[in-house]
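Below you'll find the structures, each written out as structure tokens.
What follows is calculated from the coordinates using simple rules that are stated; it is not laboratory data. If you're wondering where the values come from, they're calculated on a predicted model, not measured in any experiment. Cβ atoms are built from the backbone, for glycine too; each structure is taken alone.
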Structure P
Amino acid sequence: MHGWLCPNCLIALSVTGEEHHCCRCGWARRRTGQLWLTDRDITPKGFDLAAATRLQSLETHFWVHERRRRVDCLLHDLAATGQYAADLGCGTGGLLPLLEKRFSQVMAVDAHAILLEQAARNPSKAQLFQADICRSTLPSGTFSLIMAMDVIEHVAPDALLAEARRLSAPGGVLLLSAPASPSLWSAMDEMAGHRCRYTRGQMADELRRNGWIPTGYTHYQCLLFPLVWLSSVLGTRSHQKAERKPPVWLDRLLGSINHLETTLFKGHALPFGSSLLMWARAG
């Protein structure tokens, strides 16, 4: 594959089987198995190491498990298949198997080596690249599907969406998610490094001005919305702790409610919820 770009100089990288290297600035990334790591600190401002460490502990959380099912249904409905797919901000790689069963080659990008190393321990064949998701270094015009789940709220939105547009093949699809409903803003958002919680109109406007045509949306955790709203209003430490790591019985109860939602309403655009999912076509 050709067209890898230096994130600093935006010129073509020198590529071998084990290294990507910029002849101008010396930036380099080296391969160990499926993992490509840089030798420089590229920790993003909007998502620090503490947030990354918290993310590692959420893989079995009721919110994460059922959202994975919702994304799987969406990819099926979007008929998302082809040769190349990209996941910008892949984290620990929990969604990569959903792409791998539909695409021949999957490439995933995250700035945090600690998260990519965990992703590499999962049963996945995706190529994992350490890079700023707004300057991913991936080849232009290559990907039929680009996914960016719960990352746009951490970065400059125009930079991310312009990068996704650069990567998209003609007619490619972008699938986004972000925290929804400004009324839910709480200390948990501040702890997570969020810029904002999104409305549907805000996300659609950002997509359009960066060359994307919004084609659909839905929300997630519609049924649990009153409980999430109450938790955000109360905002005590005990509520925050219960939200991050609920007891087993509560995790199962809340998970069953989300499961009911994803089962009954998977083909419908839910009008509100704690998360917004939107998809768009390259214009």
Structure Q
Amino acid sequence: MIKNRMKFSVMLPFVVFSGLAISSLGAHSKDDSQERAGNFSILTYNVAGLPEGISSSHPIKNTSMISPRLNAFDIVLVQEDFSYHKKLRSKAEHPYISGPGTDGILGDGLGRFSNFSMTEVEHVAWEECYGTLGYANDCLTPKGFSSATHEIAPGVFMDIYNLHMDAGSSPGDRAARAVQMDQLIAAIRKKSAGKAVIVAGDWNLSGTREKDLALLDKLLTGEQLTDSCRSLSCGEERIDRILFRGNDSIKLKAVVYKVELDRFTNKKGKPLSDHDAVSVVFEWEYTGE
């Protein structure tokens, strides 16, 4: 797999999670003060950050308005954070912020904001894409997925993935997404076996296309993940999804699912991106010894 350079700021050094700490995710000390339960919020948002004139939105103006509104969420995963990352982070108050991967013309567009310490974010490019001049132009710059381990509470660790899959409905687009899904599954099995996991982003898997849903179900079934939208009977399935699973030590439950239609609009009520942001509140319980 081709790995993009890692870019981060103000993060907990990776060494903190090395050795036994990283191999025993979910384990904790026997200190009586250990937190046993809590909740946190996560947002996935395609911010339409292609250069002005190419973007389907107006990122020069809108990105600065998006920035302070991210502070309502503990973890924020953004896609298409291509050209205006400084504006996007300008009013964000999260202590841990990771910029997008930098390979290719525009990078991978995958940024992240967190109130929880995390390991250095690893960016991985897709091994397959479809379309350079046409078919959603997915090959113009390497998209892919990123991952990091977040410490939600002392001794409570979760692997969190952010992704942006190929767009489009042509046979070539569908074939590329199939390869990408296999690559994602292999990565989760290698890096996150036995761990609590959240996988979120712009999947470009339509809830009305049978072959797209088959790909999604392959991941859900194979990696024992749950779609937060489905678990809360949210209704219409969107291409922006948040999936999750707990493990032997951490119970993880989605309790609130929301499409943030009102939060990310301008004074005239128009959306700040060509995607709607989706948020989920999770409750967690530590059950390990």
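At a glance:
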{"item": "Of the structures P, Q, the one that 19 was derived from, the read-out being relative contact order in percent (Cα under 8 Å, 6 or more apart)", "result": "P"}
{"item": "Which of P, Q yields 1.9 [distance in nm of label points 7 Å out along Cα→Cβ at positions 72 and 88, calculated]", "result": "Q"}
{"item": "Mean projected area of the Cα convex hull in nm², for residues 168-223 alone derived as 3.9 - corresponding label from P, Q", "result": "Q"}
{"item": "Which of P, Q leads on distance in nm of label points 7 Å out along Cα→Cβ at positions 144 and 272, largest value", "result": "P"}
{"item": "Computed 1.1 for distance in nm of label points 7 Å out along Cα→Cβ at positions 80 and 216 - originating structure among P, Q", "result": "P"}
{"item": "Entry that produces -10000 once helix-only ellipticity at 222 nm (-39500 (n - 2.57) for each DSSP H run of 4 or more, over all residues; to 500) is calculated, selected from P, Q", "result": "P"}
{"item": "Comparison of P, Q by distance in nm of label points 7 Å out along Cα→Cβ at positions 104 and 264 - largest value held by", "result": "P"}
